[in-house]
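Next up, some structures in structure tokens.
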Structure P
Amino acid sequence: MLPLAIDADFPGGNIIVEQTTETTARVRQDLRDTEGDWFNWAFRLRDAQGRDISITFTGSNPIAGRGPAVSDDAGTTWRWLGAAAVRGQTFTYHVPDSPDVRFAMHIPYLQADWQRFAERMRGRPGWIEETLCRSEGGRDVEQARIGRLDGQARHRLLLTARHHCCEAMASSVLEGVVEGLLDDAWCGDNVEALIVPFVDKDGVEQGDQGKNRRPRDHNRDYDERARYATVRALMAKVPAWADGRLRLALDFHCPWIRGEWNEHPYFVGSPDQANWQRVMALAEQLEATAHGPLPYSAARNLPFGTAWNTNANTTAGRSFARWAGTLSQTITATTLEFPYAVIDGQEVTPDSARQFGRGLAMAMVQWLRVSND
């Protein structure tokens, strides 16, 4: 029997293999251009059908609260393996009759996933696909515009995700928001939303960490020194597109993988108290309209000055939300942190994340109608 054959040679792959036997492996996440530690990893196991395997991480513990995600069909479908399969920094698995099994820290969301979503949206009224720019790696950075697209919309929304490329579950929330907005007739008459699903497109496809990237984090790049093509394109495009009608700029993120402030969804506050009051009004609408099995409480948002949300966290540069908040005194600009795997003990899946997103879309519509009409 040959040693386990492990690699990361696929979109989103990330692993360093230190040692393998016929049934065990010692591995660690590839931090490459990351400052300090982070937790993203994904690898493929080939031709190990029928083996009982054991995988141990040798660095920090990068296993989320539901264990690793696993796919037995070459990455087409994913599920959480479950915490019972984990002991410390080791997980075990009985490999089924599949020549290509994949494991990941999270349930991945890649360009192919967005393309499948976009195919379902094509032909619907109020949907158009465009390209924002080309990435440093030569990839198209997608954007979509939805809602009323004749230039006469009274309200505009800017929705972005994957400034930190590994934060995949946030993309499923964004899908739910987009579908929810498209389904709303009032939105179709009154709102145009600009969607940028992959700010760090190269990092998504390369399986990078993204957080604390050297020489600069994408979400600390919003100033005159902007390094990344996507950030420069947004900074150039949005002020004219907004045309004084941009009501909400919302950036979708995922937090750390376990513990306090990492297992419930929350909006992140800014030093601007007027902005925070508008965010809290949106949060109260979300609490009233939350969809699906995942709970949300506006009281558990993160005001500025609490936990990690201080000026000390912004010394490396200006974030998307801080930049967007400078475009007008009345723009509501914030970040939504949405957990990878667990919310108050309940398992997070792409489907439940999309349901949460649909509730957020309903909240946005009600908030616009009450607060901005």
Structure Q
Amino acid sequence: MVIPETSLTTSTPRPLKIVMVDSHGAIERGGAVQCALLASGLARRGHKIACIFDRIPGETPDGSAVRDLRNDGVNIMQMPLANLIGMLRFRRFLKTESPDIIHTHKNRALFFVYLATLGMRRAPWAANRGTVYPLSRDTIAYYIHKRHVNCIMAVSHAVRNSLVDDGIPGKKVEVVYGSFDPRRFHRHVERTTMRRRWMISESTAVVGLVGSLNTPKKGHPVFLKAGKLLMQKRPDLKIVLVGEGNPQPLQALAASLGIADRVVFAGFIEDIPAALAAMDVVVCASLRGEGLTGAIREALAMGRPVVSTDVAGNGELVISEETGLLVPPGEPEALARAVEKILKNPELAVRYGEKGRQRVMELCAEDVRLARVENIYQTLLC
């Protein structure tokens, strides 16, 4: 069922009824944001979309993504994905709605749909896969993907290759790059407001990383150590870490490195475009396990210069010396050298930013993803 990535249509023969199930309880992190973007975009193209999020105490879908979903006519629902009550409710919902397609995002949603639909005749089932970790590590997830899911949408070729190496038939794995909201991520986002919030002057060089502090694979310690090396040449440099989580261990590391006064822990920020616009260089220091880091895609969409570690699918967007710079993971010296190369050459920074924007517009633009997903759905229905 392999569909060429250039095989795109602008419309489908008829509007589809699509049920998306997402493992998150709030629309804050990458997977949930991508699910919401896809749901909104498909709804604007005439499809009837129901978007089901997990019901987790203390977490509620809200913010700009929810407003967009509602404005686009998406039916937003919450069901507890880990208990029988939610499964029975979902089962009744499917019998009433009779959707054309079920689309799951991450494993909690995968297990939920599988258990809730046992003994039922299912609609064609697509599942997103966003990591290069071997799927066979989880026997149940592997079994469901291989035996019950009709199509796996891998977020990069690296993820697809990992799945095929793991024994998933290549004919059921399609590469569908994540997208970005072009209304938010563009070259003209104002940069001074966020700098004022961070108390950073316009003349100060800012290097930033966007990613949850709770996720060790994001490589924050490597980033801070690279920052220490950079500050030996640029004493006025500021380092910014954007993302939710407990900052205390990293604050302690910054203090031990002697750079605590040069590091801003910005916490969770809903206005990611403003944060990226305020950075002179955007860094991804991830160590492992990524499918394709979302902050890279968003930074390139805004024309920001990017330095990324060469993990998973990141090199599919960041072509070293063309759309940015790639460095080996876990090497602060290499990361610092790459950032310094961009900081000292503004023309290079502009060129990387422009070339990077061209690449994500070709591969990740909203219309590109929507048309590709529609093609996959239609193929599943044939």
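Each reported figure results from applying straightforward, stated rules to the coordinates on display, with no laboratory input. Worth saying up front: this structure is predicted, and the values here are computed from it rather than measured. Cβ atoms are built from the backbone, for glycine too; each structure is taken alone.
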Next on the checklist: Can you rank P, Q by distance in nm of label points 7 Å out along Cα→Cβ at positions 166 and 286 and just name the one with the largest value?
Outcome noted: P
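Which structure, out of P, Q, was mean count of other Cβ atoms within 10 Å over residues 30-37 derived from, given a value of 15.4? Walk me through the intermediate numbers first.
Working: P: 15.4; Q: 23.2.
Value 15.4 for mean count of other Cβ atoms within 10 Å over residues 30-37 corresponds to P out of P, Q.
Given that helix-only ellipticity at 222 nm (-39500 (n - 2.57) for each DSSP H run of 4 or more, over all residues; to 500), derived from a single structure, equals -12500, which label among P, Q identifies that structure? Don't skip to the answer; put the middle values down first.
Values: P: -8000; Q: -12500.
So the calculation was done on Q.
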Checklist entry - For which of P, Q does P(r) over Cα pairs in 5 Å bins from 0, in percent, for residues 214-325 alone, calculated from the coordinates, equal 2, 10, 18, 21, 20, 16, 10, 3, 0? => result P
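For structures P, Q, which has the highest computed value of FRET efficiency 1/(1 + (r/R0)^6) of positions 198 and 350 (r between Cβ atoms, R0 = 25 Å, to 0.05)? Kindly include the intermediate steps, with their values, before the conclusion.
Values: P: 0.95; Q: 0.60.
Between P, Q, the highest calculated value is found for P.
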